[in-house]
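Bear in mind these aren't lab numbers, they're just calculated from the coordinates by the rules spelled out. Quick caveat, the model's predicted, so the values are computed rather than measured. Cβ atoms are built from the backbone, for glycine too; each structure is taken alone.
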Structure I
């Protein structure tokens, strides 16, 4: 799952209008923001295995810290707690915690059974939507369109930048996702780790959008 995670961040603005889109994007992508760092540190591992699924050539054989069920619950509670400590807004803290956990639920839908309960020797989960290219496209773009629509109805632009910033993000994510679906496999796992840190730019992009939009 890729743009589906952003869909949750966009839609969550309706439930937590006082929460910045930057925080919601960070919440929806939290485990994938941490994962590249853990790859570089050698705490988690991935290998390139073309044909692993129809959609992705990556074999996620070792990522229990970020992508186990227990790990996802832990990150959700931690992020929600830190957000509450900073803002003292209980509703928003609950929403961002749920957004963090939504990442695991959406990965559950798309991944083959490689999401561990706790460790690599524990029960594995995954419904395997990535084995269907057509199904993946329909579900991800459907979620993305719904999330974008909800965000558009929950906010309004205060200037032209607010419109340009939002639509440029939506278009960029859609194009990037198509590239991920039909592009060649990455050249190496180290490149995956380094490139993964660029995901933080989407958090900054969300901040830029929110500076020029307001809740309706």
Structure II
């Protein structure tokens, strides 16, 4: 999958002791500097919390997230090596593109907004903003932002939590929340989140500025 992009890289940058060589397979799918792939599925890595990226690499390597190409790429790589890769992408800050227009009804977008910002207490669904930050930019050290992600990717990841293809340390709050979401809910959330513009100030909140509604294993992704 990575060979066309690797062939375009100057050989000077692909020396095995460089970070460029280490992440060349990543940027082949996730875009230069990890700014996101062009096909609407591979997500942005740039600027995500370092601990979140690190634990996702561990999860792919160790089988808690199921995606064979990632598992193959990461097999046998040591923890410290992956931590350095995570730090590299966390330190990349490139502009977000304009959001894609969601071809759904105004009612669907409003339903997605309410779930993201208010939740649904009657069904025991907390707002996405209660853990991912008031501006949905994530929370340090390990909760990612939700804006600037492709619609298909958001829907697929909620589906993966729902189907057990993504897991976190207990208590796995994302699995619990996803299991309460209907297909209509997931479609509305994905449409609304993916259609929101990303402000220049978009960044994870500091850990002491957000109070999570409950202890959650997803926070650390151990």
Review point. Between structures I, II, where is FRET efficiency 1/(1 + (r/R0)^6) of positions 48 and 152 (r between Cβ atoms, R0 = 25 Å, to 0.05) highest?
Key: II
Check your understanding: Which one of I, II has distance in nm of label points 7 Å out along Cα→Cβ at positions 184 and 200, as calculated from the coordinates, equal to 2.9?
Key -> I
Review point. From I, II, which structure was FRET efficiency 1/(1 + (r/R0)^6) of positions 72 and 112 (r between Cβ atoms, R0 = 25 Å, to 0.05) = 0.15 calculated on?
Key: II
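Where does the value 8.6 come from, among I, II, when mean projected area of the Cα convex hull in nm², for residues 40-143 alone is the thing being computed? Can you show the working numbers first?
Details: I: 7.7; II: 8.6.
Label of the originating structure: II.
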Exercise for review: Compare relative contact order in percent (Cα under 8 Å, 6 or more apart) across structures I, II and report the one with the greatest value.
Suggested key: I
Review point. One of I, II was used to calculate helix-only ellipticity at 222 nm (-39500 (n - 2.57) for each DSSP H run of 4 or more, over all residues; to 500), giving -13000; which?
Key: II
